Structure I
Amino acid sequence: MISFTRISDNVALVDRVVSHLEEMIVAGKLKAKDRLPPERELAEQLGVSRTVIREALGRLRSRGLIDSVRGIGTTIKSIGNEHFTSTLTFFLKAKKVAVSLEQYHEVRSVLEGKIAELATANVNERYLAFLEGTIEELRRMDEKQEDFPEIDTRFHRCLAEMADNPILVILLDTIHDLLADVRQKVKADPKTREISIRDHTRIVACLRSRDSSGARIAMEGHLAQVLKALKKAIKEAEGA
């Protein structure tokens, strides 16, 4: 049975309850699918009111850490990269921060240019075979190109894993998730596929020769072309 530590009667009890439960999740004391006690019981164990518990659970729910289902109760959710994405998206909306497509791509260019540069330090045949396999998939793709976003993402994510920095993988996933709706608009554009095949091939060539500067430049040039394609696709969609 899970044991909870009582929360002292200081100010900001809700904050303390939230922090306490988050620490238990991070420490693995509360795992995915674990069920929390009912509000009344949890309040007694933590030594706070049910009102405090209710508000604290509301915050945890909004952060995607717990899920409440009628008839089942409140359970702990598994933690994935989507938590960072949803939090960032919520922050941008809450602060009414308007981010343009160009600004997203400025961040992506800085991030992925560095990823490509770092990836050259961890080149091996297994990684190269995977990257070349995604390029071959793009070549074999049918006219509908339904799988283009997924194949393209696998190429870029492999590079992030090669960079050997888990934070870069999370940041890349976040940027790709934020741009998911926009990237869907270019999946049926044959020109975009041609750009990706050409530029991905150049990037892999730089990786093979361990040319870190060349890999970064090739990636930055690729993303500049992608930005043009996205803007063109958006303009055509709006016109339609």
Structure II
Amino acid sequence: MLELRHVSKRFTGIIAVDDVSLLARPGEVTAYLGPNGSGKSTTMKIIAGLIEATSGAVLFNGQPIERDLMAYKRRMAYVPEEPHLYTHLSGLEYLVMVGQLRDLPAKPTAARIDGLLQLLSLHGSRHAAISGYSKGMRQKVLLAAALLHNPDLLLLDEPLSGLDVGTVLVLRSLISELAARGKVVLFSSHELEAVERISTHVVILSRGRIVADDSIERLRALMAQPTLEGIFSQLAVEQDTEAISRQIADLVCA
């Protein structure tokens, strides 16, 4: 189980994450939602151990992650919003490097890499430099690298970005399958329809603070909203989207 207790993060006086507490349990897909600038990616980086919280604690299976950060990272996988990769390497070379850095056994890891490349439709491009890959292909490489060591915790920050429709459908099903096999999944996306289909629990962030933390079913009932989009708009969107769209249309159609 992943637990955040009163986590806050400040950058030179700006509060990016403000007293966030949440639970993400094995067997569930926990969605972590919010507008741009709400603190989602900052929270993900704190959970991944890439930056330190100003205050509060992150625990995995009851233990603070900083107690043994390296052991924690061996059980965790993080797919960031932006696919930062060594673009001079081929897709195959990058995944082999990840396996070596994680000290995974060579022969079974090679077989797993080959299988992932096949299933993610990257096998035909496995020897090509990543610099020539599309954004979607780079995202697939990141996903393959994240799954290579069979992690117990998956942090997915906008994992659907740049993917084709077929791969989006595969990934949505895969996230649900991994949760069903006991993984802890924390999933952030702007694709609210996809979130609604696969998530069992939703946490919504606005200006660094949690404004909702419940199942989608209970939030629908409590807020009398039929969709997650309606719930999100009511809780986290601070502008009149219809009025703004009319003003833009008036401006360009004048």
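Read-outs throughout are calculated quantities, based only on the coordinates presented, and are distinct from any laboratory measurement. Quantities reported herein were computed from a predicted structural model and do not represent experimental measurements. Cβ atoms are built from the backbone, for glycine too; each structure is taken alone.
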Comparing FRET efficiency 1/(1 + (r/R0)^6) of positions 36 and 116 (r between Cβ atoms, R0 = 30 Å, to 0.05) across I, II, which is largest? II
By the measure relative contact order in percent (Cα under 8 Å, 6 or more apart), tell me the structure among I, II with the highest figure. II
Could you tell me which structure in I, II was used to calculate helix-only ellipticity at 222 nm (-39500 (n - 2.57) for each DSSP H run of 4 or more, over all residues; to 500) as -12500? II
Supply the structure label, taken from I, II, corresponding to distance in nm of label points 7 Å out along Cα→Cβ at positions 4 and 172 with the calculated value 2.5. II
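Work out the source of 0.99 here, i.e. which of I, II gives that when Rg/Rh (Cα atoms, Kirkwood Rh) is computed.
Value 0.99 for Rg/Rh (Cα atoms, Kirkwood Rh) corresponds to II out of I, II.
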